[in-house]
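Heads up, there are several structures right after this.
Quick note: the coordinates plus some simple rules give every number you see, no bench work behind them. These numbers come from a predicted model, not from an experiment. Cβ atoms are built from the backbone, for glycine too; each structure is taken alone.
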Structure P
Amino acid sequence: MRPIGRILIIDDDKLFLEAYRDILVEEGYTVDTAADRAAGAAMLDTGEWDVVLVDNRLAGPDGPDVGVDLLTEVAVRAPGAKAIMVTAFATPESIRRAFSAGAYDYLEKTGQFSTLLRVKVANAVASVRDRHLANLRDDAAERALDDLWQAVRTEPDPHRKGKALEDLLVMLFRTIPGFARASSRVTNQSEEVDVVLRNESIDPFWVKEGPYFLFECKNWSKPVGRSEIDVFMRKLERRHQRCKLGFFVAMAGFSEPASKVHLADSKDDVLVVLMNGDDLARLIEASDRSSVLKDLHQRAVMNGNGAH
């Protein structure tokens, strides 16, 4: 399975094209752009797009709403993509026409543009990924996991490298019974959580750990220090006692002070399981992933993780 997150932006405003690219590349997406309707239509045929953002007025601010007409071409030329209509000139009629033409969502160019762009694209990408995963058979899912694992280790771009790790964890935990409902890049007004998993396991071992697990992902080339673990623990503690268990996955491991201080600072009702690259490899390769995860949980409880 190819990495999910190919974005096509069709907008005649060069400043907005640059803004789109800066924001979405930082989120780990692969971004391509087109500056008019003809170029955008041609680009639709060049690859497997996950999300297509279309400006409503592609012939200047005083021109017609030709972007709405392009939405129908998205549906034909890129049928797997989610189309988002973008405009600085929203009217009830243009919104109605956009959704009638197949828009997945609608985004206005307002003062909250960058925040809404991140959230709406993330939701669209998650929808595409969920559809892909639902259509994979077991053997295909394992091959897709191998592809993502390869991307986690070899992707040169730091933003895409981090996103690949998040996507890998979402897909990996979905192979464990009861852990199918996992989402990445979950945000509120003050913070972002890399992955949130809804615990629907009937295994008594996991039932007692609460309804949600949180994940922090660091695909860094250097070990993670104490401060990053402290921040993650605060995220768990702010969840109204609904999140007692967290997994901190750091490909390069953890510094000695971080892993030692974690046990001393742990709250009675919060546990963070530290996992390094070797731990993740072991989990991926296991035939019984729930059992391996229980071993990592036990290590965290008994000796303060020991993941370096």
Structure Q
Amino acid sequence: MRALPRRVRITEVGMRDGLQMEPLVVATERKIEIGLALIEAGVRDIEATSFVSTTAVPQLADAAAVIAGLKGRGATLRALVPNANGARRAAAAQVDRMIVFMSASESHHRKNVRRSIAESLAGLEEIATVARGAGVALGGIVSTAFGCPYEGNVPLAAVARIVEAYAQVGMDEVSLGDTTGMATPPIVAAVVGGLRAQFPALPFALHFHNTRALGLVNVMQGLELGIDRYESSIGGLGGCPFAPGATGNVCTEDLLNMLNELGIETGMDLDRLIRVARDVERLLGRPLPGQLMRSGARLAPAQAAT
């Protein structure tokens, strides 16, 4: 086993990947409050919103206002962009980083964005041109990188096809998404190993869901492979509206707790994150799946979990 990374970057995705699934439309002011609380807890990389169709995802109709409320407050602000129009809106809002998303599975991609992978790939250069023109960094996500609920196992070649297209337009990082919680440690090792062999200079991040209770196990596998970039969601919020049975993301405070116990630095404050998670749970009015928000840290006083 190789040495684990000494420091890990966590990208908080709850404000986008988490809230987009919620039936309660959260007020813009409350979203900004959540973002500021995350920043105060040491979060320095936030996927704040998505510039998708406001009709399709009304929860994120206030994307520009959320960015404006968090801009310059100490965190890199990411936003998903589905096409060139979304990229132009993101550029106008002055996001720090645009993120393109495509599924490795044709079935999931069509349900997610209502067009083929080939059609999305054809529009990739236009998005990159918008980002370059605005001086905004560009990264990509490959969804269903570890399995698809419609097609089952996803061939490595299908994932590599998207990664290669991302690399060709100059993306400086690619996140591998376990959109439906189908990843297992052997699958993670095979996908990461195969992609690294083909793209040795490209940094990869990992985005796991906890659908089958393997989220942190898969993170551990990633750490053993030397991956030092992960995406997670406060309180374990999230899921995929186009994937049957998909549940929330790996929980940020649970992930941070594990990294702390491994002696891996993140620059984030666990106690503050737990408070943010509890505040979000109260805001949404339903139990969230995070564990640390119930128990507190291992050596915390018992009353900290109340």
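Below, the figures for the structure above:
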| read-out | value |
| --- | --- |
| Label whose coordinates, when mean projected area of the Cα convex hull in nm², for residues 29-172 alone is calculated, return 8.8 (choices P, Q) | Q |
| Relative contact order in percent (Cα under 8 Å, 6 or more apart) from the coordinates reads 20; which among P, Q | Q |
| Given -15000 for helix-only ellipticity at 222 nm (-39500 (n - 2.57) for each DSSP H run of 4 or more, over all residues; to 500), calculated: source structure among P, Q | P |
| Structure with the greatest value (metric distance in nm of label points 7 Å out along Cα→Cβ at positions 149 and 181, set P, Q) | P |
| Source structure (of P, Q) for distance in nm of label points 7 Å out along Cα→Cβ at positions 13 and 45, computed value 1.2 | Q |
| Parent structure of the calculated result 29, given that percent of Cα pairs over 29 Å apart is the read-out and P, Q the choices | Q |
| With distance in nm of label points 7 Å out along Cα→Cβ at positions 213 and 293 derived as 0.3, matching label from P, Q | P |
| Among P, Q, structure where distance in nm of label points 7 Å out along Cα→Cβ at positions 109 and 141 as derived comes to 1.6 | Q |
